[in-house]
1. Using FRET efficiency 1/(1 + (r/R0)^6) of positions 36 and 52 (r between Cβ atoms, R0 = 30 Å, to 0.05) for the comparison, can you identify which of 1, 2 gives the largest number?
2. Tell me which structure, out of 1, 2, gives 33, 24, 18 once semi-axes √(5λ) of the Cα gyration tensor in Å is calculated.
3. Using distance in nm of label points 7 Å out along Cα→Cβ at positions 228 and 292 as the calculated read-out, with 2.5 as its value, let me know the right label among 1, 2.
4. Among the shown structures 1, 2, from which was the value 44, 35, 30 of Cα extents along the principal axes in Å, for residues 68-155 alone calculated?
5. Supply the structure label, taken from 1, 2, corresponding to mean count of other Cβ atoms within 10 Å over residues 12-19 with the calculated value 12.0.
6. With percent of Cα pairs over 18 Å apart, for residues 20-139 alone derived from the coordinates and found to be 50, which of 1, 2 does the value describe?
7. When FRET efficiency 1/(1 + (r/R0)^6) of positions 196 and 268 (r between Cβ atoms, R0 = 41 Å, to 0.05) is compared over structures 1, 2, which one is greatest?
8. The value -13500 for helix-only ellipticity at 222 nm (-39500 (n - 2.57) for each DSSP H run of 4 or more, over all residues; to 500) was derived from one model only; which of 1, 2 is it?
Structure 1
Amino acid sequence: MSGGNEEIRFEVRGHIGLVTLNRPGSLNALNLAMIEALTARLAAWAKDDRIAAVMVRGEGERAFCAGGDIRDLHDRRGTGFGRTYYAAEYALDIAVHRFPKPYLALMDGVTMGGGAGISVHGSHRIVSERTIFAMPETGIGFFPDVGASWFLNRCPGRIGLYLALTGHRLGAADAIYAGIGDVFVPSHAHDRLIGELARMGRPDRRAVDEVTRDHAGDAGAAPLAGRREMIDRCFGAHGVGGILGALARAGSEWAREQTEAISRSSPTSLKVTYRQLAEAAGLATFEDVMRMEFRLAVHFDESHDFFEGVRAVIIDRDGAPQWRPARLGEVSEADIDWYFTPVPGEPDFAPPA
């Protein structure tokens, strides 16, 4: 049994619902049609007694999912498409977070942005030797969304803020150390894992855990662990300016690299992101987080830096975005406050009763 369209495929193997993102030429980036199709299928499979678990994978060897289709967002600027897209994408992230059955994401290859939303919020996050995880949004004048406010705040120490501000890329071992992945399964074992689960009668969560562990390998040491003390010290400073000051005082080559990474990003995005994680720490539910992120996304969709960042990094690829304002000190607290103000017609994103 199969279904979907050429960009996303749905199959039923035994009692497993298998989803394949099928845009390998675009690193399996999510467009609106794919988001809507996956949301509808998860809703159906959640109620279908024949489906015991869901697995999501990306076509090809390069990427699980590199994120949302930001070129589409850029090309439809000013049409209201952004609001529609973010409402649908965030509703999907909530559906993954709340999915009542085991949800296994094979994070094999590039996993960024929107790809994090449909993987990290699942019950079983499987990384491989090809995993490259990052939330690089500040580099394109945006902010880490798709529920990043939720999972980054649950990383050890200040690692979440570090990842949010620098866009640092994690391999498999670091993803597990950061709490973004659960288990390392080498890519060559993925088909066997899918096949074994499909042959089981009705795998429950415990059976899924056992089978996944049976296919697991050793991800090796996590380089991030060796940087933990420095990350906590520098990224525990107050504000983005304070973090840059702490990095300057550290004086190491690593600290200079982080300073350079931060300095390439939109000053507005950096300050919004710092406030975003601080605000999210006080929110009670995942839906509360997604409401906040929707407000941020709509306001970014109405501002300069996001589209300038997409132009510089994705469209023209000149690597020279002209941020407005251009310096951290020119971004006022009032500027940042605006991004967190309610917007008309917000989705309710109501939690289940």
Structure 2
Amino acid sequence: MRKLAEIVEIDAIHPIKDADKIETATLKNKAWQCVVGKGEFQPNDYAVYFEVDSFLPKSEPYMFLEGRCNRIMDGVEGYRLKTIKLRGTLSQGMLMPLDKFTEPKFDRIRGKGVGSDVTDILGVKLYEAPIPACLAGEAKGSFPSFLSKSDQERLQNLPEYFEMDFMQGVEFEATLKMDGTSVSVFYNNAVSEPEDMFGVCSRNLQLKEKEGNTYWDVVNGMFLKERMICLGKNLMIQAEICGEGIQGNHSKLKGHQMFVYDVFDIDKYKYLKPSDRLGIIAELCEPEVLMHVPVIGKYRIFNMFRNFEDLHEWVTQQKGMNGTVPEGVVFKSVEPVDGQVISFKVINNKYLLKYEE
């Protein structure tokens, strides 16, 4: 589960040129930085850090955000945090002193140590933009329990990887992060009812098959149900559907295209390594039918880059489809480490500042 709000310790405070009222705070064991009020924090202070994409309910102690980042999600008023620049300085997320949470319902956060997840205590949710009617569909049920949801951790939360000697020898597949809508398509012959063996899911729900729903239209257009049944393996294909009418279509695509980024083995309950994933795609379809997310290359990134800043600079130099600015890069270990594929993402700040609403 992603920590959207957690207890952190301030590492250092940095001045901002020509700024009298604000400065920058960096965090211990995190590669994030936030613009804060001058004198609001000192090194070694504890605080609550709210990650970018957090949705905070419209209530105390968040009312100071009123008029700045108001949003409505699932009928609830609140505030969405995003990447911004103030006086030319990048600020990602938000820091708040612990003494701002004075109401009794927040008593549980006091006394918690650094790294404690306080997302639920503070009523924080992951912000999700309103879903167009063509994507919403009609729910058949919740996301199946025999599947795994995809939500790559941001490398800013894993700075220790740069300090681990063994990580320097790990080779990673680097792929472009496509900005669309996530779809999970599965075949599982272990279920009791034949009509439940194949399914199509959005991020949180399994969807009924219905004409006019983009997820099902794309899946049916490539005969993916028939292909997966014919293959006969209990798998989930996870992909991003991109194109016209989806997330602003920043890749400038015609129509709708499905880009696979993961294949999950249901029987073994684990993700396939990159070479096996590509093999499954080749078994299912011709490359022009079921596309893979663009592969940039394979790199020992923790041998190439000394810190997050250097790696992020490399990410900003990558080109997206049709010459666009890509959302970021996803990294997955070419071979499993201790039996599991290591994966994480680096979001391109240039993309966030250009396209985030």
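1. 2
2. For semi-axes √(5λ) of the Cα gyration tensor in Å, the value 33, 24, 18 is produced by structure 1.
3. 1
4. Going through each structure in turn, the value belongs to 2.
5. Checking each candidate, the match is 2.
6. Checking each candidate, the match is 1.
7. On the way: 1: 0.25; 2: 1.00.
Max of FRET efficiency 1/(1 + (r/R0)^6) of positions 196 and 268 (r between Cβ atoms, R0 = 41 Å, to 0.05): 2.
8. 1
Here, each number is a calculation from the coordinates, and none is a lab measurement. Computed from a predicted model, the values in this text were never measured in an experiment. Cβ atoms are built from the backbone, for glycine too; each structure is taken alone.
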